[in-house]
Structures are given as structure tokens and as C-alpha cells.
Structure P
Amino acid sequence: MHHDAQRLAEQLVGHLHLTPAKHYACIFIDTAAHLMDGGLCGLAAMAASYGLLRFVEAYGLWGGRGWAEWFAAVSGSIYSTFERYEFFHHARLLPVAAFAANVLIAVLMINTLFRQRKDEDANAVQANGSIRK
């Protein structure tokens, strides 16, 4: 099957009038040639899982579900791990800005969620107090 994928990739490169020896065209053809390698299949599975998680998050946020807000806060916080690695190993402007923005967004989102919970608890106590009187 991978030979068919490689041939298809070569035909696509030729159809698009790209030079097969160029860097990106060569990467595309080489990837198609190794399509059935375990690492590539694992990468595809991770990408599909990531897409599914983002879809579930989007569905929950679109529907106004409370769990989706927490899900978004936690998943956004997970990215800071990778960005922190880039920040400390490759201290360039883009990784620093991405790390700072992601941490700020995660902190604001978690803070908002805790405030909402505190307000809901206060309203519940207030509602229970007025019923007893």
C-alpha cells in the first residue's frame, strides 16, 4: 500500500509542477513512502485524538456546558508544559509570547470559573436562608 501512496505523492508533486528534489516536496514524497511506519501511524492516531478532544470541547462550549469550561481550562494549561520547554530551550520572542499568553488565558479562565462557583454557592446560601425565614 505504501508504494501506491508514494506513487500518488509523486504524481501529485508532478501535477502541481513542483520539483521533486526541493525540500518540502521531498519531505512529502518521503512521508508517503513511509506511510505504514509505526511512528507515523502513532502520530496520526495522536492527531485524530487531539481533533476529537477539540471537537468535544467545542461541542460543550457551544452548548454552554459547565464541564466544557473546566475542560478548556485544563487543556489550555497542558499546553504551557510544551511552551515552557520551548521557552527555556529556545528563548525567542514567539515561544515567550505564546507561553505568556497561554498562562494568562489559563489563569483568567480558572479564576473566572472559581468566581462563578463562589457566586453560585453564595446565591444558594442566600436562597436557602430566605426560604427558612
Structure Q
Amino acid sequence: MGKHWLDDAIERYGNDQNNGRDPYPIDRYEYRWGGNGEDTNGNGKREFDCSHFVNRVLRDAGYNIPYQSTPEMAKNYSKYYEEVDPNDIQKGDIVLFYDPKRNIRHVGFYYGKDEKGRDLIYNSSGNDYGRGPSINPMSW
């Protein structure tokens, strides 16, 4: 079996687990809430929030899905996605999060499990101007 399409995306967008110290391949990206792919602060990196990042990766993978915000991707609102049982989740599936205590929504791609058995997500996240896309344990 060939390489998974998500691995191709990680090569393109990077895996910046070191908070900006890893070199970015091909293009340069970083997290910014509300970012839609433009460089608004002039540092040479395009800013994406989590939902814009997911949409960009899907489009680059050949999916013709229009942009939807994180809440719009939920099963009750979107005709483009379907819910899967958490026990059946596979690499590349989209994962939606909601933290009601902080009223925060988040989205990324399921990557698999690490050596400790923790579920991993490939996503764009940070505090406004933050790190680039990265693979991290799911914490919500």
C-alpha cells in the first residue's frame, strides 16, 4: 500500500512540534485565529486557523469541499461530512472538539496512536500567532 494522503500533507505543511524551530517545507504556515491563508503580520508565513487549515489540506488532497467553520462541519449542519463511531476512526478522519467550559471549538485530522496509546491529531493550533501545523496528543 502507498503512502497515506495525510502523510503527503504533513510533508507539505510541516510538523512544527518545536514551536517554530523546524524548517517549513515548500510553503510557510503558522496558526492564527481567523487566519485564511494570507500573511497579515508580514513575517513571510501564511496564517491559518484550524478550520481554514483543514479545508486547505482537503482541497490539496483533491476533495472539492467548500470552506466551512468548525461548528458548520458538525453532522447536524454539513452535507459534506458523516459521523463515524469513535471506535472506527481511521487516519485522515476529521476530528471535531468542543470544550464547553472555555467555549472553544477545534478541528483537525486523526493521525493514529503514539507509543503510549494516546490518540494523535494533526492540526493547526496555538495562541494567535503560534506554531505551524503539528501532530499532538488530543487533549480535549
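Brief remarks follow.
- Origin of the value 1.3, where distance in nm of label points 7 Å out along Cα→Cβ at positions 12 and 92 was derived from one of P, Q: Q
- Structure with the greatest value (metric FRET efficiency 1/(1 + (r/R0)^6) of positions 4 and 84 (r between Cβ atoms, R0 = 25 Å, to 0.05), set P, Q): Q
- Among P, Q, structure where Kirkwood radius over Cα pairs in Å as derived comes to 15.4: Q
- Answer label among P, Q for the case where distance in nm of label points 7 Å out along Cα→Cβ at positions 44 and 60, calculated from the coordinates, equals 2.9: P
- With helix-only ellipticity at 222 nm (-39500 (n - 2.57) for each DSSP H run of 4 or more, over all residues; to 500) derived as -30000, matching label from P, Q: P
- Which of P, Q yields 2.8 [distance in nm of label points 7 Å out along Cα→Cβ at positions 108 and 124, calculated]: P
- Among P, Q, structure where relative contact order in percent (Cα under 8 Å, 6 or more apart) as derived comes to 28: Q
Just so you know, all these numbers are worked out from the coordinates, no wet-lab data involved. Everything numeric here is computed off the predicted structure, so don't read it as measured data. Cβ atoms are built from the backbone, for glycine too; each structure is taken alone.
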